[in-house]
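Next come the structures, one after another.
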Structure 1
Amino acid sequence: MTKKIKVLTLGDHPLSPSGVGSQTKYVCEALLGSGKFSIVSLGGAIRHNDYTPLRVDPWGDDWRIFPIDGYGTPEMIRSVLRTEKPDILWFMTDPRFWGWLWQMENEIRPLVPMVYYHVWDNYPYPKYNKKFYDSTDQIYTISKVTDDIVRNVAPDVPCTYLPHAVDSDIFKPVTDEEKANIRKSSLPDVDHNKVIFFWNNRNARRKQSGTLIFWFKEWLDLTDNHDNAQLLMHTDPKDPHGQDLHKIINTLRLDTNRQVLLSTTKISPQHLAAMYGMVDCTINISDAEGFGLATLESLSCGTPIIVNMTGGLQEQITDGLDWFGVPLYASSKAIIGSQDVPYIYEDRLDKKQFFSAMDKMMALGAKGRKEMGMKGRAHVMKNYNFTNFNASWIENLLTLHEEGGSWETRNYQQGIRFKEVA
């Protein structure tokens, strides 16, 4: 029997509901489904009640997850390399979390290739990331923006565009009758003729949750749509990294006629798909968004979107010919930064453009919104489908292992270039 290629994954816990966790799970399932890989995952970025290692059904010993705090430590990686002897190290999420890992490249890369599934939100080209990119064997990019950035900042590093995917068998359209029934069961005390706008994000600063509520209130006042439109927000209103949404809603008196509703319970993908199915439009006005999985899921369900034209959102809303929602273009770009990220654009929106987008979505009517959403569904099926996603990951990692090897077969020169001297 041929020995399976063992992949060590680092990042969010693969069974967590985060975007990074979900995509890690999808990658693992794609590799495992081929029968040619086994997975060891260090699952971090969440608070664990139990640190007992688990085996994931139906894969058994082929997929083991070890709960950890944070994303790991050098000592932990050294231990896992020694005890598990993986063939590939695969990691994902913001590069700010992986500086310690890249500092170990001289210990890791002679043994196994380092593979980074990368996203970057915006320009200017982050030249400060070059040292990280150059310390990686293969970079897979989540968005076209990220792909352009990596190819310009580190042109010598192998780079492949491999965007997120969504399970279109779960995230799929519902019939008009199903939509009405879901509304009745989920929102029994609400006028089911209202146009429902949906927001599914973490309540964090860059997501602009407070801005959305204030602008929604102002738009309702300007257009006299208090009885015609509703905003449903699926998030944690008390997230320590965000704003107190309860207080904002109460202050603006948006709870008197239930103009803004909060969904705070973690739900299954099937139930989330039902929420996309019962609403009329999904909104994302983040000032920076690497990809934006919620709007991709929305389109897969046939529900159109209103999004800021930043990061990966701009490749979701159009294929270059058709539009699957209403775009919001940055009215200005502020250079922000920190000690870790010296500079990056933050895309700022004009609220009048937001008001106009809301008006356009209302004016489309139910038929127009459905037609736009179904075009979006076709866009997702063509460009972000599981079939291509799975096949690409399997093919790419098989090729990487065949050409780069691991341990005794590792083909790695540690950055040394040999030149013949005449």
Structure 2
Amino acid sequence: MNTDDPQLGLLVGLLIFLIFASAYFSSSETAMMSLNRYRMKHLQRSGHAGARRASKLLETPDRLIGVILIGNNFVNILAASIATSIAIALFGGPEPLITTGVLTMVILIFSEVTPKTIAALYPEKVAYPSSYLLTLLLKLLYPFVWVVNVISNRLVVLLGFQSKGGDSHLLSKEELRTVVYESAERLPQRRHGMLLNILDLEKVTVNDILVPRNEIVGIDLDDELNAILDQIGSTQHTRLPVYKGDVDNIVGMLHMRSVSRLLKLENINKAVLIQETNEPYYIPESTPLHTQLFNFQKHKKRMAVVVDEYGAVKGIVTLEDILEEIVGEFTTDMATSSREIHPQGDGSFLIDGGATVRDINKLLDWELSTEEAKTLNGLLMELLESIPESSVCLKVGDYFAEVLQVKDNMIRTVRMWEDRVEGGQQENDEPSDSPAADSEG
């Protein structure tokens, strides 16, 4: 055993170099595959050279993996051969068990686990600088990479697998929604909510947000002219539907801006009023909100009349209604400012029967079912299967509802509260003044 042999020093130095080379290939593989593709695309558009090179390499992942594995296996096998030569110089024989054990531990620690851990934690810091050498190696070793890829791809097909297309990293709508949801800590709360609402527009139709026909404020031409003028002078709306006798007979939409021109006339009559109206814009109740938003833009309209499959008027929807679905209500505290939901001191809520289930869920962060009915009145009617008497209690999912007022065959007022569950036992946190009798819906 001659430790002063200069050839032995050269072999040890070469072995150390190969271990570092193996660490480079291992870390490059992990870093390239761990890159955030969307952040990389952003940096690429910003002119980042490393991101541009990495993106080019990832366009053909089979070639990238091929050149990395060719380089990694080459240096590892060469390192094993040199380690054997060192063992012969030191011990007079190859000593396969000692050589294999020592080299395995060295490569595992310094060429695999440590560099791959660093690359997984900081993929951009590793991938972008290493992409320069990988691009150069791919050009030099392209013939070998091509042969390896051809054989490998044929084996993949023979085994019954198919390689995915270039859109394998594209996000679906639900995946994009998850990305936005998980980004809550990086975005202001209001903007985060707006992004989620935009993604949800396709799930909501105009039927979910319309103003129902019984709540439509409009001008009835069968009324006296003075009553119509008083209504125009006191209205808080910018546009009013004009109908004759019944809301199904809409003759036009009157913009309050047009009324100012009528003030200059000496004699104002209903015929002049009708001339100032615009033709009503009808839409089906099943129109998704994202489609209707573009339709409003296309037709330059701000209000539409919603009709059902039989052509009967179900209500009206405005551009502002859709925008509120994105940006939220134009109030600071939606639950306390709602005209249909009134918080009580005991934690319950007095809710108008005509309130939509969707608005209740949004304002109170509840999870009432929206499949059976659109309004709270309809939901309770579905559960009870009859017109209830007042002072009837029932359970609606995870909530309790007490019918307080029934008028004109419709539930007008309901008190509701959550059913809290603690310690595995259900606790009915029913307000003390609620009736004891309740029925399951």
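A short reminder: the numbers here are calculations on the coordinates, not readings from a lab. Every value quoted in this text rests on a predicted model; they were computed, and no experiment measured them. Cβ atoms are built from the backbone, for glycine too; each structure is taken alone.
Assorted remarks:
- Relative contact order in percent (Cα under 8 Å, 6 or more apart) derived as 15 - corresponding label from 1, 2: 1
- A value of -15500 for helix-only ellipticity at 222 nm (-39500 (n - 2.57) for each DSSP H run of 4 or more, over all residues; to 500), calculated from one of 1, 2, originates in structure 2.
- Each of 1, 2 could give mean count of other Cβ atoms within 10 Å over residues 154-161, but the derived value 15.4 comes from 1.
- Identity of the structure behind 70, 20, 15 (criterion: semi-axes √(5λ) of the Cα gyration tensor in Å, for residues 50-241 alone, calculated), options 1, 2: 2
- Comparing FRET efficiency 1/(1 + (r/R0)^6) of positions 74 and 386 (r between Cβ atoms, R0 = 35 Å, to 0.05) across structures 1, 2, the highest figure is found for 1.
- Test item: distance in nm of label points 7 Å out along Cα→Cβ at positions 226 and 258 calculated as 1.7, pick one of 1, 2: 1
- Origin of the derived value 2.9 (distance in nm of label points 7 Å out along Cα→Cβ at positions 138 and 314; candidates 1, 2): 1
- Source structure of the calculated read-out (semi-axes √(5λ) of the Cα gyration tensor in Å, 40, 23, 20) within 1, 2: 1.
- For FRET efficiency 1/(1 + (r/R0)^6) of positions 42 and 274 (r between Cβ atoms, R0 = 35 Å, to 0.05) computed as 0.60, the structure of 1, 2 it came from: 1
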